[in-house]
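In what follows, structures are represented as structure tokens.
Rule-based calculations on the coordinates, nothing more; no lab input. Here the structure is a predicted model, which means the values were calculated and not measured. Cβ atoms are built from the backbone, for glycine too; each structure is taken alone.
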Structure I
Amino acid sequence: MKAQVKSLDGGVTKDIELPEIFYEDYRPDLIKKAVMALQSVRRQPHGTDPFAGIRSSAVGWGSGRGSSHVPRLKNGSRAAKVPQAKGGREAHPPKVAKILIKEINQKEKQKAFRSAVAASISAELIKGRGHVFDGAVPIVFEDKFEALGRTQDVISALTTVGVYNDIERAKDSKKVKAGRGKMRGRRFKQRKSLLIVTAEKPLLAARNLSGVDVVTVDQLNVEHLAPGMQAGRLTVWTESALIRLEGR
């Protein structure tokens, strides 16, 4: 399979053969497993105070009083300590010792990555994620694209190849989140847009565009290619990035 290398003005400079990784079978089950394993590493352990709800003088009365055998406060009859009592301990609280990290075999992880890369050139999967674009995929720029230093220049280049409308779609999707998360530094939610993959260093001029992620080939992982565990992200490559991808 060949891909056209585009110049910054949208013209075609040459055709290149895609690396073998783009011929991998689509495995959504492995992609989901690999993304979950990546996300689990970021979870922060949390738990309750081991003595929460049981700092009390309460003891049971024992048999012969015609009452249930629950701990009761001294000099009174109100139940305490037990989960069903006001101010009592929680029945099954979160524990710091819980194992949050999900494991994945190395070969499964590698196959999931290759499968997610291959899914990035499937127009059907890309449209299934809601991305908007004109023309064919994959979108490959010449290496001059990596040297762009102004956001406006990046916008011009993306417009010429017909993918800037997807950034506008992500920009219009910004909404205030429901629930308590908006009070904890996560006020807004927004759809994902382009993934820009370069060879040497991330394209910093594009990092402020709505929904856009910029990474190098060495930083690329399954979660970049399949946000929300759904593969088929609209991806922009540079020619050097594709060459370096063969070594992964």
Structure II
Amino acid sequence: MLTQGEVEAALAGKRRFTGAAFTVALDFEDLDCGEAQFEDCIFDAPALHGTNFAGAAFVNCRFSRVRFANCNFVGAEFRRCVFFDAGAKAGCTFAFCDMRESVLTDCNFTDTAFDRCDLHAANGTGCSFRGAKLKGSRFDKALSRKVIVTKANFTRCNFSFADFSNVSLRTCELVECKFAETLFWDADLTEAVLRGSTIDRAEWDRARLRGADLRGASIAGLNLALLADYAGMKISGSQQHELLREIGIDVEPD
């Protein structure tokens, strides 16, 4: 268990922590942990406010019901980290955090809340976001008053029971992901790529799938009548029967 002085001394030196335990007794407010390395560490601090973790790397770390508020995670990397407390059945919270260009690999974000976070150009692979709440978060970046670019790439991630309500995922890549009973109410997936994903009983009310690529995806329960827009949506030939069946049309062989 580190003391405040030991943490500050390490940050003034090699900025590397291995097997360290960070508890509520430590004050992280406005602490500069940029480019720091955390490996096999435990974070058991209820709230971290205003901390700079830009470019930091977290490997095999465990976070127990931590609340990150207004923290900077730009370019940060998380590998094999756990943000879910199985005993308490509770996840962590990222509130108003800057997580642009963050890299998330084989992490457990079950029941984690991303409350109005900036996730532009985030890259996730093999992570569980089961039950995660992303309402109010954004994946876009304004290049000018008229030009807005939305970007994110998630591969083989589990978004079952996650909440994407009112979230814009325009042009984002969500390849080979799982969406079981996921909420997409009023979500914008215009030109998003969901190829090879498993979509089962997701809630699509007023969602926009204009130009979205769902080729090779399992799309059980996708009712076109509930969508706000699906013009130009791309599907495989084998998927058309499932889509037509959902709106009450049976396709019989000639």
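Tell me which of I, II gives 4.2 when you compute distance in nm of label points 7 Å out along Cα→Cβ at positions 57 and 201. For distance in nm of label points 7 Å out along Cα→Cβ at positions 57 and 201, the value 4.2 is produced by structure II. With FRET efficiency 1/(1 + (r/R0)^6) of positions 89 and 225 (r between Cβ atoms, R0 = 41 Å, to 0.05) computed over the structures I, II, the top value is the one for II, the highest of the group. Quick check: -1500 is what I get for helix-only ellipticity at 222 nm (-39500 (n - 2.57) for each DSSP H run of 4 or more, over all residues; to 500), calculated from one of I, II. Which structure matches? This value belongs to structure II.
For structures I, II, calculate percent of Cα pairs over 34 Å apart and state which one comes out highest. When percent of Cα pairs over 34 Å apart is computed for each of I, II, structure I gives the biggest number. Computing distance in nm of label points 7 Å out along Cα→Cβ at positions 33 and 49 across structures I, II gives 4.3 for structure I.
When relative contact order in percent (Cα under 8 Å, 6 or more apart) is computed for each of I, II, which one produces 23? It traces back to I.
Can you say which of I, II returns 31, 28, 26 when Cα extents along the principal axes in Å, for residues 25-120 alone is computed? Traced to structure II.
Comparison across structures I, II (criterion: FRET efficiency 1/(1 + (r/R0)^6) of positions 1 and 193 (r between Cβ atoms, R0 = 35 Å, to 0.05)) gives the highest value for I.
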